[in-house]
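Undergrad: Got some structures for you, see below.
Taken together, the values in this text are just the output of simple stated rules run on the coordinates, not laboratory data. Just so it is clear, the structure is predicted and the values come from calculations on it, not from any experiment. Cβ atoms are built from the backbone, for glycine too; each structure is taken alone.
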Structure P
């Protein structure tokens with residue numbers, strides 16, 4: 001009996017050791033960095049390159065049209081270059097190098113190397129970093145951006161930055177698109193839906209990584225992918241509000257760039273000029289603090305500026321436009337209808353201009369004519385075309401700045417002047433009685449940072465086509 005018991009014990013011990021060894025082998029296999037190189041075994045040797053260039057894709061796959069342009073821009077139309085694809089996990093079926101399979105079919109490619117890296121420590125793998133530094137373009141595949149965010153502070157982060165610095169490029173799709181923005185929605189706590197993010201912009205699934213890859217002309221941006229198909233406009237709105245509230249961006253503004261799947265790709269050249277390929281992309285701007293963005297309460301934010309980029313259209317990230325957007329808001333967690341389309345505002349008061357004539361409809365804060373870019377003093381003109389007419393002009397002030405508005409009202413009607421905050425509350429007003437009575441207000445911003453305000457001209461009695469003229473001065 002004792003011999004049989006000892007045999008059982010020995011067998012169990014061997015079984016446990018075998019299982020442990022098998023598990024350890026599996027873990028080591030999963031954690032091992034895997035390299036597959038297609039094309040030439042020798043890297044291109046060249047001292048100068050013509051980039052940087054970037055491709056921001058809505059899904060994980062390479063988009064040949066935008067990638068071809070990136071390759072041509074970086075190599076200046078001559079010679080060839082090397083590409084590295086970084087992936088956080090290997091494909092579960094089909095080719096183990098799907099991105100490189102596409103890249104090798106494009107003109108001007110010498111080699112394409114796929115690295116599958118499953119551990120944060122792989123960011124310090126010497127062979128990985130050698131391949132990346134010798135390449136001219138680094139493409140982050142789709143998958144899990146949290147794995148990419150784990151490479152922050154490793155040698156790999158610096159290696160990718162060196163590729164861009166020498167005139168190469170970077171890009172990615174889906175998770176790879178996310179990691180190429182300076183504020184990264186990292187999804188390390190899980191993926192959030194638009195409904196969840198609008199209901200609580202501090203939902204536990206919302207987390208960010210900052211201070212990783214930061215490209216010239218692309219500051220203050222949070223990327224998002226699979227944009228229309230998965231209805232991600234709402235969550236990008238919440239991301240922008242969080243970035244503003246938490247100070248993740250500077251200058252009082254935060255931007256989101258959402259690219260649609262199915263071939264959508266935003267190409268950005270070395271001068272910051274972006275061109276959309278394949279499917280639509282959206283640029284969302286928040287330029288004032290949210291009216292409500294706190295934990296466990298629904299988001300309220302008025303007046304997001306949204307640019308819809310259809311295939312072939314452009315957007316200048318270096319000199320970001322102050323016109324051409326449509327406006328949408330979120331109130332108590334409920335977003336406006338038609339988030340993905342709208343009539344662009346075209347009369348926005350171009351920077352350097354000293355005058356702005358009202359453009360209807362401008363009867364609400366959401367449709368206000370934007371006077372932010374006007375030189376000071378500026379002239380605002382309009383008319384009280386009905387006895388219920390209201391005209392709104394948007395103005396931005398920084399801390400300590402004073403705005404003074406003096407309005408000459410024609411004798412055809414009586415109009416009153418209001419100065420409103422971003423939520424629409426009246427801060428000061430001028431309500432002189434009588435047709436033709438002039439109105440004047442002055443306001444100084446004492447809060448820190450930048451704030452958005454509205455000058456509202458409101459018909460009190462009478463109406464007509466006669467023009468009122470307001471002088472807006474900032475000091």
Structure Q
């Protein structure tokens with residue numbers, strides 16, 4: 001069989017997934033219908049958990065060097081900002097980095113690992129049988145069929161893979177529409193947002209002379225997302241909201257977007273899986289879509305690689321849906337809540353925004369909770385009965401005294417499980433056997449001896465911790481689940 005996996009879609013999600021598969025030695029081909037990468041960046045931000053994910057593979061520094069860190073985020077564009085600086089992470093900020101550059105850096109990673117992208121290759125149909133799956137492709141040299149063990153749809157909200165596989169996409173249609181424009185501003189504002197009874201806008205400098213203006217207004221909200229958007233409309237909408245158009249000119253991208261909210265009924269159908277926008281679509285509130293998609297890929301990559309190698313414990317691949325579907329559902333819920341406050345302009349909404357903004361400004365615990373949600377640092381996977389309290393939680397980049405590396409994340413660079421022996425006495429044979437069972441063999445586990453973990457509450461007294469390739473805690477020696485192969489199920 002020429003391919004273990006065919007990934008449909010060369011956006012950020014497909015690129016990271018393919019790189020994770022190649023890291024594990026899995027053969028993968030990425031096909032992309034476009035002839036080249038789009039110069040327009042739908043997303044502009046990488047949130048803290050995404051930066052942690054990149055750090056686990058030694059990639060974060062190159063992204064951080066090129067981006068602009070902001071210690072705050074927003075919820076529904078409210079005046080009171082979310083404070084990311086208080087979050088328990090090495091990256092307590094949102095990194096402003098256009099999606100185009102994110103994709104270019106991820107493509108460099110994939111190519112360094114021997115991955116292949118086939119541009120101008122459009123998926124037409126997907127079929128599967130007990131032995132594998134097939135993708136009918138229309139490419140520069142005509143139509144042909146790719147056969148693989150598995151197919152993953154990372155091909156966006158209009159996913160051909162999802163539709164061809166008969167996976168439902170239930171949800172709600174668009175009821176309001178927003179706009180965006182990348183323009184030059186001769187008189188840029190000194191505040192990042194303006195909201196009033198006429199609508200709301202967010203303004204972000206792109207670092208190359210252009211600004212991104214995104215928002216919605218009373219009149220523009222009723223226009224269908226499929227309708228073209230002009231500079232005159234953007235200028236009129238911004239003037240109505242801000243009283244000025246900030247001297248906008250030289251548009252390079254103008255677009256509309258809607259608040260349709262849909263989620264795939266299941267993320268796996270036999271030998272076909274979905275990730276990113278193919279699995280969930282929503283209003284782009286809080287800049288979460290790209291980030292959640294990348295985290296989908298990071299969860300799926302090591303599991304699908306284990307399945308391809310024949311080392312996956314029973315049910316491991318099914319845990320992808322079990323773990324990520326609730327995250328997607330929470331994403332839709334919080335973006336819908338933000339849309340209700342941030343893209344609908346009535347007197348009642350104005351009052352709601354004022355009250356909620358005051359709560360964010362005066363109640364640090366509420367601010368911290370929503371910052372954890374937007375940043376995805378609060379994502380925890382279901383732990384099995386009897387597991388330790390930390391099981392299923394994200395592992396922070398704990399300091400390690402006396403270890404080969406100063407902290408945890410550099411130890412995850414090769415995509416294996418990490419067994420931390422924090423007592424410095426060597427892992428017991430029983431513990432080693434269970435770790436190897438979870439990892440599909442001794443080669444799948446890196447054993448690291450340290451005197452103790454530092455810098456994070458709850459880790460001081462731990463003696464043995466098994467960390468999954470995606471940086472979530474499988475178990476601690478004090479409470480090993482009866483089926484540790486499934487890690488958090």
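Undergrad: Taking percent of Cα pairs over 36 Å apart as the quantity of interest, name the structure among P, Q where it is greatest. Please report the intermediate quantities before stating the final value.
TA: Details: P: 41; Q: 31.
For this comparison of percent of Cα pairs over 36 Å apart, the top structure is P.
Undergrad: If relative contact order in percent (Cα under 8 Å, 6 or more apart) is computed to be 11, which of P, Q is the source?
TA: Numbers: P: 11; Q: 17.
Comparing all candidates, it corresponds to P.
Undergrad: Tell me which structure, out of P, Q, gives 22, 11, 7 once semi-axes √(5λ) of the Cα gyration tensor in Å, for residues 255-294 alone is calculated.
TA: Details: P: 26, 14, 6; Q: 22, 11, 7.
Computing semi-axes √(5λ) of the Cα gyration tensor in Å, for residues 255-294 alone on every structure in P, Q gives 22, 11, 7 only for Q.
Undergrad: Using percent of Cα pairs over 20 Å apart, for residues 271-342 alone, single out the structure from P, Q with the greatest value.
TA: Values: P: 39; Q: 35.
Looking at the calculated values, the largest one is P.
Undergrad: Comparing mean count of other Cβ atoms within 10 Å over residues 63-70 across structures P, Q, which is largest?
TA: Details: P: 22.5; Q: 16.2.
When mean count of other Cβ atoms within 10 Å over residues 63-70 is calculated for P, Q, structure P comes out on top.
Undergrad: Looking at structures P, Q, which one was helix-only ellipticity at 222 nm (-39500 (n - 2.57) for each DSSP H run of 4 or more, over all residues; to 500) calculated from, given that it came out as -6000?
TA: Working: P: -6000; Q: -9500.
This value belongs to structure P.
Undergrad: Also: Looking at structures P, Q, which one was P(r) over Cα pairs in 10 Å bins from 0, in percent, for residues 247-430 alone calculated from, given that it came out as 7, 25, 30, 22, 12, 4, 1? The partial results should precede the final answer.
TA: On the way: P: 8, 31, 35, 19, 6, 1; Q: 7, 25, 30, 22, 12, 4, 1.
Of the structures listed, the value fits Q.
Undergrad: Supply the structure label, taken from P, Q, corresponding to distance in nm of label points 7 Å out along Cα→Cβ at positions 191 and 215 with the calculated value 2.3. Mind showing how you got there, number by number?
TA: Working: P: 2.3; Q: 1.0.
Only structure P yields this read-out.
Undergrad: In terms of FRET efficiency 1/(1 + (r/R0)^6) of positions 95 and 447 (r between Cβ atoms, R0 = 35 Å, to 0.05), which of structures P, Q is highest?
TA: Values: P: 0.05; Q: 0.60.
Going through P, Q one by one, FRET efficiency 1/(1 + (r/R0)^6) of positions 95 and 447 (r between Cβ atoms, R0 = 35 Å, to 0.05) is largest in Q.
Undergrad: If you don't mind, another one. Thinking of P, Q, which structure, once mean count of other Cβ atoms within 10 Å over residues 143-150 is computed, gives back 22.4? Provide the component values of the computation, followed by the final result.
TA: Values: P: 22.4; Q: 16.8.
Of the options listed, only P reproduces it.
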